[in-house]
Structure P
Amino acid sequence: MALLLNRVTVRKGEVVYLPAGNIHSYLHGLGIEVLAASDNVLRGGLTPKHVDVPELLHVLDFRPLPVPFLRPSEPTDGVRVFQPDVPDFELVVIEPAGGSASFTPAGDALLLCTEGSFAVSSATGERVAAKGQSLYVSADEGEFTFTGNGTVFIATSNAAAESAVPLTNIAVGAPDA
C-alpha cells in the first residue's frame, strides 16, 4: 500500500488539508492533526491492531489529488489562520514576532504550545503555557493575548465556513521533536 501513496514533504509552517476518504501516514517529525468529530477512523495497516480491509476499501477515495496545501490568512502579525471549507474546525498558529499577538477564537478552543513559553491572558485571567502543555478555553473568554516567544497551535470551530463536508482532517508539518 505504501508504494501507492503520494509522498508529500510537509515543512514547518506548511499545512495539508485532506478531505474524507484519504489514507495518510506520518513517517517522521512532529505533526499536529485536527479531525472533525467522528467514530470511524480506520487503520490501513502497518500495525498489529485489527485492519478492516473491506470497510477500508469501501470508504477510501482512490482518485489522485494535487498536493493539498492549505494557505493561511494573516489577520495580524504573528497570527496565521488556516480555514478549510468545513465548519468543524480551523487551525490557528501563533508565533509572535514582537513577543506579543492576539486572537479571538470562534468557539471553544484547544491550545497547544510546541515551542517556547507564553503568558496567555484573557478577560478571565492569565495562565502560562510552556512547550508540551495545553489549555482548554471556552468561547466566552473572548480575545486572548499571547506574550512570549515560541509556537502555539489553536484548534477551534471555523466560523468562516458556510457548509458542512464529511469527515476531514488537517496535518501540520513541524521539525523533528
Structure Q
Amino acid sequence: MTDPDAVLERVKKDAEENGFYVCPDKELLKTLCEGIAKNEERYGYGACPCRITSGIADYDSDIVCPCEYRDADVNEFGCCYCALYVSKEVADDPPLMRPVKERRPIEAQDAAFEAKEKVDKGELVIDDHAHEEADGKKLPVWRCKVCGYIAARERPPPICPICKAKSDKFEKFGYGPF
C-alpha cells in the first residue's frame, strides 16, 4: 500500500519547489495525504481526494495531485480546491482558508463518466498501462481543430483545456518522442 507519509513528503517537496505551502491544519493534511495514497492504491495514480474520480487515467489526468487547477486556485483564493496547497498568507493565518469554487469544467467530468460507462459495458477499451513505456516512445500529438491547442499523449484529451471542445474535435497532428 502507498504510504501516506511518503505522499506527504512528495507534497511538501512539490510545495517548496513551486512557492507554495502545505495545509496548516495538520489533521486535514493527514486526511488528504491518506486520500491520495488510497487513490494511488486504487487507481494507480494519486487523484485529488476531494473530487469524484472516474478511475480512467486519461480522463482524470487533470485532477492528479497536484491538479491542473492548483496554481490558479492558490493565486486567487489562497488555497487549492482541497486546501492541500496554500499561499504564504494562509499558511501564516489559517482562518483565511475558505471554500474554493470548482474549476474543473463540468464537460471534463461528464466525459470521464461517459467513458467509464463505456468501459464498464465493454464498449471502450482503455489501456492505462501504455504510459509505462514512455521512455523513448513516440507519442501521438493531438491538435484541437477548434482552437489549435496541442497535446502529446496516447489519446486526445477528453476536453480541451482552452476552448472546452470534446475529444472528437481533436485530430492526430503527428508523433513526437517525449
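Every number here is computed from the coordinates shown, using simple stated rules; none is lab data. No experiment lies behind these values; they were computed from the predicted model shown. Cβ atoms are built from the backbone, for glycine too; each structure is taken alone.
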Given 19.1 as the derived value for mean count of other Cβ atoms within 10 Å over residues 65-72, which of the supplied structures P, Q does it correspond to? Q
Structure (P, Q) behind the derived value 16 of relative contact order in percent (Cα under 8 Å, 6 or more apart): Q
Taking distance in nm of label points 7 Å out along Cα→Cβ at positions 89 and 121 as the criterion, which structure among P, Q has the greatest value? Q
Which of P, Q yields -11000 for helix-only ellipticity at 222 nm (-39500 (n - 2.57) for each DSSP H run of 4 or more, over all residues; to 500), as computed? Q
